Structures are given as structure tokens and as C-alpha cells.
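For reference, the structures are reproduced in the following blocks.
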Structure 1
Amino acid sequence: MSNYVYILQCADNTLYTGYTNDLERRINLHNSGKGAKYTRGRTPVKLRYFEEYQTKSEAMKREYAIKQLKRQDKLRLIKGDIDG
């Protein structure tokens, strides 16, 4: 089973970073208002970036690292200007 770290762009142009083992299902949950509390009032959301990992632990460590980045660095990651 794959594990994913992802970055969403919300309707208000903010970014949300999360972890899941079912990317499509999770994005659908966010857009239905049943995802994270942060995204509930910011739908629709669009997937802008994701990385795939073998283990949940690896994915969650990467999620934490991405969440520590400044917005401009997250945008650079999305654009591919910095390595994942």
C-alpha cells in the first residue's frame, strides 16, 4: 500500500499539506467538506503536489517537514524549483 504526502490549493488560495494512503478518496473528502477542519470552509480544493512513500512513517515525517516550509518554499516545491 502506498502512502502519500500532498499539497492542496484551497479556493481562498491558501495551501494545505496532508497525509493519506488513498489520495483520490482524501481529496474527495476535502471537497465534500468532510476532510480536515482547515479545508471545510475553503472548498473546492485542487491537488497541486504529491509524493509517494512506502511507509506511513516516511510519509508523516515528510508531511511534517513540508508543513515547516514557508509558503514561498511550498510554491517552489510545487513548481519543481526545489527538490522534494
Structure 2
Amino acid sequence: MPPRWPRQPDRNDPDYRKLDDRMNFAIHVAIFACINSGLWFFHNFKAATWEWLPWVTLGWAVVLLAHLIYISAIADYSQTPPKST
């Protein structure tokens, strides 16, 4: 069952931004796992030699790690001040 938000979703809400960033990270991890497992599955058939595959996996894993570091340590989820008009 998907998570429910008790109030109107708003990107200005710090709790909503934090949840949204974590859900985006979870989707990123799922896409990484699906695509890389599929690529390695076909690579193991030895029908083709894919020398580039370890570099793609490593590069994507580094991007995934950077995404994790950003949402857990760098992102600022404090209350945003209202914009003046």
C-alpha cells in the first residue's frame, strides 16, 4: 500500500520534501537493480563480450552513492521562508 500523506502535499513542507527525496532514491535503486541485473544476466550467456559493463555498473553505483549522500547528509529540509511578491 502506498504511503499516505495526512495533509495537502506541498514542496514547501520540509517533511514532504524529505519523503519525496527518499522515494525518488528508492526508485533510483530499483531501476539500477533491474537494469544492471538484466545486463549481467545476458552478459553471462557469453554471446557477446561486453567489456564496458563493469564500468557502467561501477559508474552508476557511484552516482547512486552520491544520491544517497546528498539526501542523507547534504540536503537541507528546514522550513523555507515564504517568497515575497
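Nothing in this text is a laboratory measurement; each read-out follows from the coordinates by a stated rule. Only a predicted model underlies this, so the values are computations on that prediction, with no experimental measurement involved. Cβ atoms are built from the backbone, for glycine too; each structure is taken alone.
Annotations for the structure displayed:
- Read-out log10 I(q)/I(0) by the Debye sum over Cα atoms at q = 0.14, 0.16, 0.20, 0.27 Å⁻¹, computed value -0.66, -0.77, -0.97, -1.29, structure in 1, 2: 2
- Identity of the structure behind -11000 (criterion: helix-only ellipticity at 222 nm (-39500 (n - 2.57) for each DSSP H run of 4 or more, over all residues; to 500), calculated), options 1, 2: 1
- Comparison of 1, 2 by distance in nm of label points 7 Å out along Cα→Cβ at positions 29 and 61 - largest value held by: 1
- Read-out distance in nm of label points 7 Å out along Cα→Cβ at positions 21 and 69, computed value 1.5, structure in 1, 2: 2
- Taking relative contact order in percent (Cα under 8 Å, 6 or more apart) as the criterion, the top-ranked structure out of 1, 2 is 2, with the highest value.
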